[in-house]
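What follows is calculated from the coordinates using simple rules that are stated; it is not laboratory data. Because the structure is a prediction, the values reported are computed rather than measured. Cβ atoms are built from the backbone, for glycine too; each structure is taken alone.
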Structure 1
Amino acid sequence: MMQRLQAFKYELMPTGEQQRVMRRFAGSCRFVFNQALALQKARYEQGEKKLGYAGLCKYLTHWRSQPETLWLADAPSQALQQSLKDLERAYRNFFDQRAAFPRFKKRGRHDSFRFPQGCKLDQANRRLFLPKLGWLRYRHSREVLGRVKNVTVSQTCGNRGAGRWFVSIQTEREVAQSIPQGGAVGIDLGVARFATLSDGTFHAPLNSFKRHEDRLRKAQQAMSRKTTFSSNWKKAKARVQRIHSRIGNARRDYLHKATTTISQNHAMVCIEDLQVRNMSRSATGTTEKPGKQVRAKSGLNQSILDQGWFEFRRQLDYKLAWNGGYLIAVPPQNTSRTCPCCGHVSADNRRTQAQFRCVACGFEENADVVGAINVLRAGHARLACEVSGAVMPPAAGTHRSDSGVARCRP
């Protein structure tokens, strides 16, 4: 048996008064986060030591008692404390080189607050009880499994009434240790083909942004013609936000379906360790050294970001862990230039984007399939060099992510 943490997300159906209260709660949590971040920066500039979570909680008590910030007492204290924990986690991710330095939160962007306890779930009547909010109805699309650990309330498209409220319920439960099904497979990610597997099958790209590009451009043009912050401007902005939300929802749905299929049918998945941020970097350059083919590179960057490669890898990571499989990331160098038949490496092997022809032995195959085969072989080689016998010890060459998926270290 093993412990599984899983989140179940639903759309809330709050009343008008509940929406106003939730906006105030989100604003209070954002204020506490920004105040704590400003305090940490000031202490750093003065040469003082960074405060931990316990030290920040003392300042939170002080802020809640001040006359100018007395309104903080209306928000749940647990939710305010969770925002301090979020800041502590952001600093830890920065020091561990997993994320950039914490930034101040802005109103209307990722408005949320979290309750670690005091919540009640009534699935039979499709309602949820939250402290200082009472019972809220939600769209019950599937059963919540396990014991409730915490509840996060968030808003998308946070332009007043234009946004929708969602609740994410994190649970913990014991599940049987999964036995992986299927064999090993290599995956080559691309733009013309979203994911090509080493067995020859592939997943076509969804291109969610490209499908809505014309509608989004017209909505943005209409918004630009409105007076900023006027009522019509807010309505136009809400339309733009709804289109962005539709694009993101379609992309996530497609990625979930693809990763679920792959993780359920393969025990080991090898992928390229792609640096998406570097690959999609702008080519404009500087005034002294302007970039070349800027428009073409901009279109390529847009296509790369439209695929959602990082989210694809993240979902494969935890889904393979749930199914008892492994995810191995290998360096992407020369995976599309190496002949899988004779091993010859040359840029001339891939004369076109889709076709591979080895200049040494004449082997021909689809270029993406060749890349997937080479990724699979590199994954086997990396695994073999780290494995002792038939068991792969995680401490001796592999590391496990938070979800428990093993990956070989570079």
Structure 2
Amino acid sequence: MSISIAVAIAATALISRAVGAGDMALAKRRSVNSLVYGVVFSSFLVWLIYPNIPHILLYIGASSRTLDLSIEYLQVLIWGMPAVMVAMIGSGIMRAIGDAKRAMYATFVGGLVNAVLDPILIFGFGLEVQGAAIASLIARFSMVGITYYCVIHLHKMLAQFDLLDFYKDVRVISLIAIPAMLTNLSSPLANLIVMEHSAAFGDDVVAGIAIIGRIIPVVFGGLFALSGAVGPILGQNFGAKSFERMKSTLTSAVIYSFCYCLVMCLLLFVSQDWLIETFNAKAATAELIRFFASFISFSFFFQSLLFIALATFNNLGRPYVGTALNFARATLGTWPLIIIFSWGIGAEGILFGQAVGSIIFGCIGFYMARKYVAELEHKDAELLRIDPSINYDELAS
């Protein structure tokens, strides 16, 4: 998923810049080349990962019944990786041209198909875990259908594929996609560190961390979508050299994040008893959910500042800065802090350490992003004095 998001980020950045500069031919060329890049890359990953699924799960720590169920699930789901890649790149293309509403439809339809098929296949046909995997696989291919229709039939955003043009674009796509992959993989790395450390406190704490991990995407989905919304706006205005709008976009994103977090954290706080009952949480599991809902949840505002910073660097020619920031948060901002705080206050320290890391790196990242936009504006003004025909690719370099 992280790798698919990364290629979609690259597609969105490159296509939105071309749209902002008024070059629709280049935008369409990069649309088709991004899709081909994604399909080839994801197919290679399927070939690489499928025979190694048991080894990967054993390395993470799965054993006995858990290992058997995980293998059974992933050996079905892995075949949907190219479909996820195509759907996400297609959504990125739509966001790049300003059609964020239809980009949302693909995710919505995928979730709806999954929700309908899950109970039918798991309980109705008695397929259990394999049924869940098949439902997810079908849902992913349904997402491809929606994006295919929107990108090709509605917007006509795909140029004729040309192998020579593809070779030209592989480098520019990779320059954004590879750092974005590393950036996105840092979050699973942080989750692995947290889960490994949680295991020392017992199954109840592991269950609590896992439940919180399910709650977070639902409650804070509007923040995770932020980089996908901010990126194309920054890219288009960068292509048009509209720096005031770029700075206004960053400010608006922060205001949105603050208001969103305020509302959602309040809802989370008042619904904590319902969540505990819904998940049938007991003892330490329930305490962790209460601690998260009462004291930790607002730290996601600071994490959203990092999301904004990552969108800025990915779309404005400095993806490696975003990679460094996110890996620093996943390592320096996670490992030592959760060890220190869990030593002092127990299992709750795992959540508290993560929150402190988010606050530190969120503030640092947003400051760096604002500073970088100001530097680009200054650089543009200087270059225009020398050569009025300077373009956005030269400016970003």
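Tell me which of 1, 2 gives -13500 when you compute helix-only ellipticity at 222 nm (-39500 (n - 2.57) for each DSSP H run of 4 or more, over all residues; to 500).
1
Looking just at Cα Rg over 2.2 N^0.38 Å, which of the labels 1, 2 belongs to the structure with the highest value?
Going through 1, 2 one by one, Cα Rg over 2.2 N^0.38 Å peaks for structure 1.
Rank structures 1, 2 by FRET efficiency 1/(1 + (r/R0)^6) of positions 42 and 370 (r between Cβ atoms, R0 = 30 Å, to 0.05) and report only the one at the top, that is, the highest.
Across 1, 2, FRET efficiency 1/(1 + (r/R0)^6) of positions 42 and 370 (r between Cβ atoms, R0 = 30 Å, to 0.05) peaks for 2.
Once relative contact order in percent (Cα under 8 Å, 6 or more apart) is calculated for all of 1, 2, which comes out largest?
When relative contact order in percent (Cα under 8 Å, 6 or more apart) is calculated for 1, 2, structure 2 comes out on top.
Taking FRET efficiency 1/(1 + (r/R0)^6) of positions 34 and 274 (r between Cβ atoms, R0 = 35 Å, to 0.05) as the quantity of interest, name the structure among 1, 2 where it is greatest.
Sorting by FRET efficiency 1/(1 + (r/R0)^6) of positions 34 and 274 (r between Cβ atoms, R0 = 35 Å, to 0.05) in descending order puts 1 first.
Looking at volume of the Cα convex hull per residue in Å³, for residues 290-337 alone, point out which structure of 1, 2 has the largest value.
Biggest value here belongs to 1.
Name the one structure among 1, 2 that mean projected area of the Cα convex hull in nm², for residues 186-377 alone of 13.9 was derived from.
The read-out was computed on structure 1.
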